[in-house]
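We did not get these values from a lab; they are worked out from the coordinates using the rules stated. This is a predicted model, so every value here is computed, not measured. Cβ atoms are built from the backbone, for glycine too; each structure is taken alone.
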Structure 1
Amino acid sequence: MLAPLPTPALASPSEPSLALPRSFWKDFTRRHWDREPALFKRPFTQHFFTGGEIYETLLEVAGRVRRGEYTVPLRFFIEHEDGPDGLPHYGMAISVAPYLPTREDGDLESYLARLDTLLAGKRFGLVLNRAQGFHWNHWLQTTTFLSGLYESVGVPLGSSDSAIFLGNYRYTPFGIHKDNSHVFNFVVAGRKTYSLWPYEMLASRDEVPKGASLIDKPCSIHLRDKKEEAELLSRASFLEADTGDVTYWPVSYWHRAEPTQGLSLSISLGVGFSPPHFTSDATPHAWPDRLRHTQMPGRRQWQVPAQVRSALRQRGQRKALLAAERESTIAWVRLLTCGALNGAPPEVHEAPLTPAEWIRAHPERPIVCVPLPGKELLVSAIGHSSTLPGAPSIRRRVERLVSSLNAGKPLSVESLEQAFFSRLPARAFSRTAFRALLDDLVRWRAVRRCPPPGKQSR
C-alpha cells in the first residue's frame with residue numbers, strides 16, 4: 001500500500017513566493033553554481049509546494065488529456081519484474097488517461113490508493129514537464145524562486161522548465177543520465193536520494209558519443225548488470241534530501257534517483273542556456289543564451305533586448321522571412337513576459353468586464369507593447385499575447401493604456417475606455433476590440449478585478 005502524503009498546511013491568503021534573500025544567492029553563486037552539487041535544508045518557512053496543489057495540477061492535466069490534447073508533456077512509467085541482468089525495467093504507458101486522477105478521487109491520498117489497486121501493487125513513476133503551465137501557484141512559486149538566481153547569474157534563455165516527479169519507483173525510470181540544464185530539486189513529500197557523477201567520470205564510456213563535448217547536452221548511461229551498477233555507485237557522491245529540502249547539481253553532472261522507502265513527490269526545476277525550443281524552426285544562427293535581469297520586462301516602456309533583436313534581423317528582409325521574424329518575435333516576447341519559463345500559466349475564466357468595474361495590474365508583472373513587422377502591435381503579459389493594428393493613433397493609445405495599468409493602481413474600466421477613444425477617428429478601433437483586450441488581460445491574470453478606491457474588498 002502506498003504511504004499517505006502529509007496534509008498540507010492552510011495556504012497563505014497572499015500570493016505564494018519562494019524568493020530567497022540576496023545573501024543566499026550570493027553565497028550559492030560563489031560556492032556552487034556550475035561548480036558542485038549542494039543540499040539546502042528546509043530553506044523556506046512558507047509557501048512551499050504542497051501535495052494539494054500538485055493534485056490540482058494533475059487534475060488540470062487529466063482534463064486536458066481526456067479532451068484529447070495530446071501535446072500534454074506527461075509520461076507514466078510502470079516498473080516490471082527484475083530482468084535477467086538483475087535490474088528493474090520500466091514500461092511507459094501508451095495511454096496515460098486510466099492512471100490519472102478524477103474529481104471523484106477527492107484528494108491526492110485517495111487517488112494514490114486507487115492507483116495502487118489499479119496497478120495491483122506494481123511500482124510506478126509519473127513525470128509531468130512544464131508543470132508551471134498547469135497551475136497558477138506553481139508558476140508564481142517558480143518565478144519568484146528564479147528571480148534571485150536571475151539577478152545573480154543572468155537570465156538563462158533555454159526555456160527553464162519545472163517537472164513533477166511522483167511515484168514509488170526504485171530508480172529514475174530513465175536511468176543514469178544528464179540533462180541540458182542545471183537542476184534544482186524540491187522534495188515535497190517523502191525522501192529522495194540522488195547519486196551523482198561529474199561529467200568527466202563517465203564521459204569515456206562507449207555509449208557516450210565522442211568528438212564533441214556533451215558537458216551541457218543530454219545523454220544516458222546504459223547499465224549491463226548489477227555488477228556494473230555497483231561499480232558505478234562506488235564512485236558516486238550522494239545527496240539525501242527530506243521533505244522541504246532543496247538540492248542542486250550543475251548541468252555537467254550525471255545523476256539518478258536511488259531507492260527510498262515508500263512514496264516520494266518532488267519538483268525538478270531545470271535551468272538551461274541552450275536556445276529556446278521555438279528557435280528550432282528558425283534558420284540556424286547564433287541566439288543569445290542569457291540576458292541581464294534588468295533587461296526583463298519592467299514597468300517602464302520596454303522593448304525586446306538588443307541581443308534578441310539583432311538575432312532576429314539576421315534572418316533577412318524578404319516577405320516570407322519577415323513573417324517568420326514576426327512569429328519569432330512573438331515567441332520571444334511571450335518567453336520573456338513568462339519569466340523565461342517554458343510554458344505560460346493556465347488562463348482564468350471569468351465573466352466579461354463591465355464599464356462599472358475597477359481593475360488593477362500587478363506592478364511586478366508588467367504588460368508590454370512591442371511593434372511587429374507588418375505594422376502590427378503585440379500586447380503581451382505572463383506568456384500570453386494578442387496582436388492589434390499598429391497604426392500610430394492606435395499604438396499611442398494602447399501604450400498609454402498599458403502604462404496606466406502598469407502603475408498598479410485601481411482604475412475604472414469606464415474611465416479607461418473614455419480616455420482611449422477620446423478624439424479617436426471613427427472606425428479606427430472598435431469598442432468591442434477594446435473590451436476584448438481588457439478581457440484578454442483578465443484571462444491572462446495580467447489584471448484583476450478590484451474594489452474602487454476607498455472600499456474594502458469582501
Structure 2
Amino acid sequence: MTRRLHLNLFLMARGHHEAAWRHPDSVKHALTDLDLYIEAAAIAEAAKFDAVFLADALVASNNGAPGSTGTLEPLTVLSALAARTRRIGLIGTASTTYSLPYTLARQFASLDHLSQGRAGWNIVTSWLPLAGANYGLAEDVSHSDRYAIAEEFVEAVDALWRSFPADAILDDRESGRFVDPSRVKPVNYAGSHVRTRGPLNVPASPQGRPVYVQAGQSETGRAFAGRWAEAIFTAHLTKESARTFYGDVKGRAAAYGRRPNDILILPGISAAIGSTKREAERVWEELDALTSADVGLSRLSARFGGHDFTSVPLDRRLTAGDFPDPEKVEASKSRAMGYSDMAVREGLTLRQLLRKLAGARGHFTATGTPEEVADVVEDWFRTGAADGFNVMPPIMHSQFTLFAEEVVPLLRKRGLFREDYEGATLRSHFGLRDVSEAPPLARSGTGKAAAVP
C-alpha cells in the first residue's frame with residue numbers, strides 16, 4: 001500500500017500565534033460562538049483533512065490570552081460538530097489526572113456513536129500549574145505520578161470499552177430480548193490510583209473504541225506513547241530532532257509487538273503563507289508587533305512550573321543559569337528542556353525567545369509561498385521525520401484557508417495526499433487496523449482484575 005500523508009487541523013481560537021486575536025485578518029467570532037468551529041471544520045473537511053483536533057486547559061489564564069481561557073470544553077464542541085460534519089475525524093483532549101475513567105469512557109464512546117466512528121481521544125496528564133487546586137487538591141500531582149495514574153487510567157478505560165460488545169445488543173422485539181447479558185462483563189479493575197467495576201453502560205462504538213492520541217515527549221511520555229498511542233502530536237523545531245523522535249517512538253512501539261504503521265507521528269507545523277516569501281515574512285512581523293512581553297513571560301513561566309522570569313533582562317543573552325533545572329520541572333518537562341536548550345544554543349535574548357515562542361510554542365514554523373511550504377511538508381514526510389502534520393495556522397481562518405486551498409492541492413499533485421476520503425471512520429483515515437485485530441495489551445502490573453466493592 002502506498003504510504004499517504006496525514007493532516008489534522010489543530011484548531012486554536014483565532015490562530016496559534018498568541019497575538020492572532022488582535023490581527024485584523026483573524027476571524028471575528030467570539031471564542032464561544034459555535035460558528036467559529038463549524039467554519040474551520042468545513043474548510044478542513046473540504047480539503048479532506050484526517051481530523052479536527054481541540055486542545056484543552058483546566059486552568060484560567062492569568063494574562064487574558066485567548067486559546068488558554070475563554071474557550072469551550074472540547075467534547076461539547078465536538079459533539080456539536082458531529083452533527084455538522086460527515087467524514088472528518090473529531091479528536092478531543094481529556095485529562096487522565098483530573099477525570100474519572102467511567103465518565104470519560106461513556107463520553108468518548110457517545111461521541112464515537114454520534115459521529116459514526118470519527119472520535120479520537122487526546123490523552124493528556126495536565127501539566128499546567130494550579131490545576132490541582134481547581135479539583136480540590138492541596139498541590140499539583142507530580143510528573144511521575146501523573147504518568148503512573150495515566151497508565152492505570154487508560155488500562156481501565158480500554159477495559160471498559162471492551163466490556164460491552166456491540167453484538168451484545170439483540171434488540172429482538174419478537175423474543176423480548178434487548179441484550180444478551182452473557183456478553184456483557186464487569187472489568188473489576190483495581191489499581192493503586194484507579195478503580196472501576198464496570199461494565200460500561202454504552203455498547204462498543206463503531207470503531208470498537210476511539211483512536212488513542214498522545215502528545216508527551218519526555219522519557220516517561222515516550223514510553224507511554226510506545227505502548228498506547230496510535231497517533232502522536234509532537235513539537236520539534238528542527239527536522240533532525242523530529243527524525244530522532246520518530247525513530248525512537250517507532251522502536252518503542254515495536255517492543256510491545258506493534259507494527260511501525262500502528263502509530264503515526266504528526267509534528268506540529270505553523271506556516272505563514274504568502275504569494276512571495278517577503279509577503280509571508282510580513283505575516284510574522286505583523287503578529288510579532290502585536291505581542292505583549294507580559295503575556296509571553298506568563299506563558300513561559302507556566303511551562304517552567306511557575307518560575308518567575310521577570311528579573312531576567314529582556315535584551316541580554318540568556319544563559320543556562322537563567323532557567324530552572326528542566327529535570328526538576330514538574331509541569332511540561334520536555335518542552336521546558338527544549339526551550340532552555342534552544343535559547344542557549346542560539347544565543348537568544350529573553351525578548352527574542354518570547355517572540356520565537358509566540359508563534360507556535362516550540363513547534364516548527366514555516367514561511368513562504370505555497371510551493372515552499374509544500375516542499376517542507378514533503379521533505380519531512382519522505383525523510384523519516386513525520387507521517388504527517390498537525391497543522392497550526394498562525395491566523396484563523398485566513399492562513400488556514402491558504403494552506404487548505406493552496407498547499408494541499410500541491411501535495412495531491414505530488415501523490416502525497418488523498419483526493420477524497422476512502423473510509424468513514426477516523427481509524428480508516430489514519431490507516432489503522434481494527435481494534436479487533438489488536439488484542440488488549442498486558443497490564444502494567446499495578447492494575448489488577450479484582451473484586452471492587
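A few remarks follow.
- Read-out FRET efficiency 1/(1 + (r/R0)^6) of positions 274 and 378 (r between Cβ atoms, R0 = 25 Å, to 0.05), computed value 0.50, structure in 1, 2: 1
- Identity of the structure behind 16 (criterion: relative contact order in percent (Cα under 8 Å, 6 or more apart), calculated), options 1, 2: 1
- When mean count of other Cβ atoms within 10 Å over residues 98-105 is computed for each of 1, 2, the largest belongs to: 2
- Structure responsible for -9000, with helix-only ellipticity at 222 nm (-39500 (n - 2.57) for each DSSP H run of 4 or more, over all residues; to 500) calculated and labels 1, 2 on offer: 1
- Which entry (1, 2) yields the derived value 20.9 for mean count of other Cβ atoms within 10 Å over residues 202-209: 2
- Of the structures 1, 2, the one that -0.25, -0.34, -0.45 was derived from, the read-out being log10 I(q)/I(0) by the Debye sum over Cα atoms at q = 0.06, 0.07, 0.08 Å⁻¹: 2
- Label whose coordinates, when Rg/Rh (Cα atoms, Kirkwood Rh), for residues 122-225 alone is calculated, return 1.10 (choices 1, 2): 2
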